[in-house]
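*Asks:* Below, each structure is written out as structure tokens.
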Structure P
Amino acid sequence: MVSSSLPWILANGFGITEAAGSGAGRIPLPVRLAFYIGAAVLFVCVLVTILTTREYPPEDPEAFRRMKAEGAGLANGVREILACISAMPVRMRQLAWVQMATWAGLFCMWTYFGTSIARTVFGATEAGTPQYTEGTAWGGVCFSVYNGVALLLAFVLIGLVRKVSPRTLHTVGLLCGAAGLLSVLVIRDKYALFGSMVGVGIAWACILAMPYAMLAGSLPEDRMGTYMGVFNFFIVIPQVVVALGSGWLVERVFGNQSVYAVALGGAFLGVAALLCRRVDYQPPKPA
């Protein structure tokens, strides 16, 4: 929440703005400083974790060494991954399509939300103008809102998931996110964008939990780690595809109106919600 709002905080709370005469198209100074601060925080946190976390030895060191030796090497790793992909449980295959559509939609939002509201809400005509800098900074504030909503909702989901199917919760969450992103097409007030971000926050809380809640019970325990790693493919691949193709789409099809890319993200989340209804989820039987 803090990091998303940091460019806005630096500009409005500390008076840090781009120097006069800076060229259009440059990344605004508050944004650059926010990245430097984020890098420093990340470095310190990783360093503290490395220095303070104890690694416990396996109960049977000899068996552990044999297992490591059998799976050593790139070729063995590739073979294991391919074997897992070919033998994916049905539920995982169904969830893979949900994840692909979901993360394509999220990447559209992360990439184009700030620039789109800078133009549609703040009236920026080109990068490098004060309106553009203010709009992109406000996009970070909006992202703080959806992260805050997700934070609060995470505690609610703990109780809800005991009474409502994760598939239903995830479907509803994705539909809320879709509505939030599609609403950007018509919103022209910066505070009204917070309503859009409430929908995205509901979706984000579900995205971080519900697919894994549905997936875990369908995986063999001895390959749980490998399958969870493979499942992450369906997070990364759609983002790579969107990164490679969305620039051409915005320029050639959307006429440089990036707000349509945000709306496309909402459409992707809507498709993900429909695909989620096809997931063959059965709640685990009580012990």
Structure Q
Amino acid sequence: MTDNFPQALYLNRKLTQRYPRSVGAQYLRGVLAWTMRRYGEASSSFRAATNIQPRFAPAHFGLAAVEGEQGHFAAAIPHLQRVVELEPEFYFAYFALSDCAWHLGRKEQSVQYAKKATTLAPSVVDTWIELARAEKSLGHTEATLDAISKAAEVAPDSASMLAVVGYSYIDLNRLPEAIAPLQRAARLAPRDYLIQSQLGYCLATTGQLDAGISYLRRGASLAPNYGPVWEHLGLAYQKKGNHRDAVKAFERATQLAPNRRLPWQHLSEEYRAVGRLQDAERAAARAQSLPAAKRNAGAKRV
């Protein structure tokens, strides 16, 4: 398909030479040039279209796209503002304005533009994701979570969106609230090791040990080289009093993350529980040789 673009652009140049006052020809040439990253030609073509028909919003949006694609976000904003002046119901222009403002550090403006986009297109999941990003940049935790939850409502069959909701609750140390969206995500994506592992972590941490172990084991089987899931599987076995399985899990965790202190500490405890005192001493010494884990006020995600 892309092989046809050079030929199409060549033919369109001929068309604009023959019909220089054709808005459609100039606009199409701009689109083709933009697609091929010929930004100078794209900009001049879009500008020619706006000179012919100043109220032709797609050409103004094309000018914004040329600037945005090159990271010229401040230069893109006036063109986008012209678009919303001409097409006030065009949600994507507000979406793009939010993105530009976010890149420029204009966080309040980014939120306001994103809110307008969600008002105009409440059924478009990307508008809610954009709003979540803008709210997060301002440190608005609840507003961010609300926007993410709205995105998941708009896309109820999206495992990734449901997972983001769950992960957000985990980051807020609200593990019980993370379980429901993660359970739905796990049903939709049974082969996603991270979703299975996170759900297992939440269940085990909130006292649902058998269910938590089941999901953690599934996560470990899907990604056997993913160290954190083995550590949390070991902790779940430890809470359950299943010391032999806890030893195996912590041994695997220390193999995969030999420079983390906590797995070695837990392994030392479990060696003692099964009577392997010399191994316990060696694991404890290894733990002491490693730096202590940094304290974190939030929950520790798998």
Structure R
Amino acid sequence: MGLALLAFELGGNDLAQILAFALTLRVTAFVLLSPLAGVLADRLNRKTILVVANVVRMGVIALLPFVTEVWQVYTLMFVVNAFTAFFTPTFQAIIPAVTTDEEFPQAISLSGATYELLGVLGPGLAGAVAVVLGTRNIFFLDAATFLVSGILILTLPARLRGEAEAGADTRITVPNLLVGTRRLWGRGPMRYALLPKLVAAVSGALILVNTVGRVKGQLGLGNAEYGWVMSAFGIGATAAALLAGGVAKRIAQTTFVLVGALVTTVAVLPANQAGLGDLLFL
């Protein structure tokens, strides 16, 4: 949310282009570096990877309040997402290392629920901070959360080293970097899952890029209202996640996913003509 407000401040009418390129850099960092991150997480001390990633991201985010040019935003966003590309797969891989087999399913559920809950609370909190302290101070609060995360990671067991499969090639080579991608595209159900994910990603990109321009530019509203709309986005995601667990058991999963894709499409189509109330509902 801070990035969107900063883009509005720096770019004005060009904010959609700025946000789109910044988000493209985010995806680019993940595509280029996540395969390497997965390989390293299986070979190095995962705790060290997590702490280093958090420290670097804290420093980069703390620099964002001082940017004056758009290219500086692009550079910092690429760097922070490069280290996020190392953090995310390592974090996901560390969950089974700190839980028992019985605890693992609940740990995964709690991790996902926490992520969705923060998706609800985060934009509202950011909107309040922006109103009280100013747009750029959002980043200082964000940087502080990385510091807290790093401290919590330090309380994990001292040695959390990844282990490659028995007999596996432990060299960091191009074939080893691409093994995850080959497995992903080599299975029909996974390829199918990626296509609805593409629909969700396109819709999400439209929301992230265009909402700030609609609320602050076209409707002339403030940071608080923008926070409300993004909070509604998070509330919808949380409600759907809770609903999915029960409903998906009663109908075919392919049907359920198709309905979700259609609802998503219908919801974003009229958004550019909607007022605040309608936008919250959509």
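*Asks:* If P(r) over Cα pairs in 5 Å bins from 0, in percent is calculated from each of P, Q, R, which structure is the one that comes out at 1, 6, 9, 10, 11, 10, 9, 8, 8, 7, 6, 5, 4, 3, 2, 1, 0, 0, 0? Mind dumping the intermediate values first?
*Replies:* Numbers: P: 1, 5, 10, 13, 14, 15, 13, 11, 8, 5, 3, 2, 0, 0; Q: 1, 6, 9, 10, 11, 10, 9, 8, 8, 7, 6, 5, 4, 3, 2, 1, 0, 0, 0; R: 1, 5, 9, 13, 17, 17, 15, 12, 7, 3, 1, 0, 0.
Only one of P, Q, R returns 1, 6, 9, 10, 11, 10, 9, 8, 8, 7, 6, 5, 4, 3, 2, 1, 0, 0, 0 for P(r) over Cα pairs in 5 Å bins from 0, in percent, namely Q.
*Asks:* Which structure, out of P, Q, R, was mean count of other Cβ atoms within 10 Å over residues 100-107 calculated from, if the result is 10.5?
*Replies:* Numbers: P: 23.9; Q: 17.8; R: 10.5.
Clearly, the read-out refers to R.
*Asks:* In addition: For which of the structures P, Q, R does the calculation of distance in nm of label points 7 Å out along Cα→Cβ at positions 92 and 212 return 2.7? Display every interim value, and only then the final one.
*Replies:* On the way: P: 1.6; Q: 4.6; R: 2.7.
Value 2.7 for distance in nm of label points 7 Å out along Cα→Cβ at positions 92 and 212 corresponds to R out of P, Q, R.
*Asks:* Continuing with the same structure: If mean count of other Cβ atoms within 10 Å over residues 28-35 comes out at 21.6 when worked out from the coordinates, which of P, Q, R was used? Can you show the working numbers first?
*Replies:* On the way: P: 18.9; Q: 21.6; R: 16.2.
Here the read-out was taken from Q.
*Asks:* If you don't mind, there's one more thing I want to ask. Given that volume of the Cα convex hull per residue in Å³, for residues 44-195 alone, derived from a single structure, equals 119, which label among P, Q, R identifies that structure? Before the final figure, lay out each step's value.
*Replies:* Numbers: P: 236; Q: 119; R: 174.
Derived from the structure labelled Q.
Where a number appears in this text, it was derived from the coordinates with a stated rule and is not lab data. In this text the structure is predicted, and so the values were computed from the model without any measurement. Cβ atoms are built from the backbone, for glycine too; each structure is taken alone.
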